[in-house]
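Alright, structures below, take your time with them.
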Structure 1
């Protein structure tokens, strides 16, 4: 068994960009070999619009997404064996591509290597899919049986083969699935913007993408930007998170629920990364990677790694890029896009990230933008947010006056182990958590390289 990691970057984002996106940091931080010896291989795909002419056709209209799907699909064909785990990450339109990639795998299966020449046909079948029609479903079950005989994508697939394939016995094929899907601010605006209704017919070529969340994906997290206002950057949200959690007997409000979608403070790039200011994007990065860790993926935490540099800060600027004196043509085009609020936004408290809750409660003078944080996107939960206990969230809480030590978190650390190191008593872990409420969101989530206060406790 090995782990295969597929990373789709955002529009105009490149591996050699001066300020990496969360997708680049993820790709660079996955350990080549996990602690138990399991191999972890990475496929990284630069965002659409990174070619010379694609900068305009891909960046503005979404051209190149199908080619990116094909490249990732070929990577899996030649590297996957039954039993391997698959992890998929994406940002912006790369998040949309990641979700469509999951849809393509569940539709076409994964071709056996001897049939790799059928990739174009598989993509065309996916592009020409006919929704959830019974006839199309049967057609694709036959296709998967012929060209992906070692793998099934569902119980229905298994039942079809038992009924239609001579000599086939239940359990004969392995089960293809995506173990984890982690995405930052999915944007699915492809082709001509919807406001140009007379040109809407030109967008039919983009309507095949299946970006729904389904049981084919075992666990998933989507970090959504609260403060993005460009009309053509509206988020593509999941609408069945609660249903899927119920289906597996999970509490959707729980911190470890397998399917989660949460709203984070900041504009599009302040959630997905790619700018000089990383306080907000590091918060969203850690939350998505935390889900991947829970599903078995291991990351490099040595001082030279990207993960070691994480420094989440809910008080950071909502804009992740510094103002420039002479913006380029792409920036000027983006600035001309119509502006809207992302409404209706989240409807329940658990859909709002801890960082957004803290920012809502904190004083304007404590935020780097020096402005009270009351976005219209959070209007549905404004009363609940205002009623939260600020001290419980670490807002306005003074750090302990007596500090025993400042502990630098190293790989393998946990609050229990740190408590044993300083107090010889693991039950003191909550005291360490309480002393660092301004920087920790959960006792189980501490960052390698992070500096934690170790309070001096009374005898």
Structure 2
């Protein structure tokens, strides 16, 4: 094909693309990063204005960091990335928009350094767009370049002062915030309750990463008028979170706490439907009664308990859980050490007669074999033993059992058989290998051997043998499915 013919074909392909309706073109542009979207304006006259009419915009300062991403991130890297982010934001927000092209959602992540003008420039741009009524919802992420283990207490206090100063300088943002994510913030000297629950009238989603209110602090939330629907905490070292009143809260996710006992209590949370608790118990964790933590909740339909391969941080219970588990539809019990028995989880099944999906994940990491670092922080793993007083009731609504990290171990086979006998309407038993990536396992070559000497059955012969062990002598219509 000669060059003229090639040019004709390319021109025809561009024309066909340009003939698509605006909503489809906006959908295409919305799936690429902001720099790619901006470059499409050079394709044709029709495309020239499209990126600036997108109803949703996404600006991420990490997209402007050098590739590969430096570690650690130096001040010069942050400044260069923020300079590029400011330029990109200005090109999209500084131009006037018509009333028909209001931004429905703007996501922006940035590094906050009030000693240079970049964050101030972005703050001014956002304030202008908000004050002109051209933005409906702001999703703001205030990053920090330091990893949590490297962040000192005084640096977290300084980060809080920077965030407070930013909001004080640009108060319009608080009114428009629908989602806020903060990193490495200690609000010991900052009235964050007033900011989040009195000033942020539209805030529906709050995510805190390595934040606290001082050593062994209790954070109390009492916000009857708050619109907050989702609260996420990651490595936030409160002694306790007391949710006195959050009437709109639908989902709570807490990954890693340091409290020796129950880290959480509920008051008035009538909308709470999802609760996810993830933590690897250290030597200091004493455990708690799950029923006491769940007191005040009665409509949870999705519950996740992730022990991350360590000892259980809950005490044995069964009947005490019935009230909290009454509406439960999906129960996930994750991070159970591979050498632990699984029979104790039947206590949850008896307490949750309405559960439809049971998800079990077994934890086995070759990187932890004889790990001195683990032994310093975490105690010896003790196989859980719960005295079960089962009443012979059935889980008539249970439709699916998922077991991730499956090995043809006796305790796992015994558990699956027990579920089959308890759930006569079970449709599927899905057995999967745990393929979630682990950098530490990858670093040692992720050896194929197992700590238990058993591996996931991959060929049909091995799978048929497992199938027979599970179903032998049991009348069940459940299908045994081996997944990846």
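Points to keep in mind about this one:
- Structure from which 4, 16, 22, 22, 19, 12, 4, 0, 0 was derived, P(r) over Cα pairs in 10 Å bins from 0, in percent, options 1, 2: 2
- Structure responsible for 13, with relative contact order in percent (Cα under 8 Å, 6 or more apart) calculated and labels 1, 2 on offer: 1
- Computing distance in nm of label points 7 Å out along Cα→Cβ at positions 185 and 273 across structures 1, 2 gives 1.4 for structure 1.
Coordinate-derived values only; no laboratory data. A quick note: this is a predicted structure, and the numbers were derived from the prediction, not measured. Cβ atoms are built from the backbone, for glycine too; each structure is taken alone.
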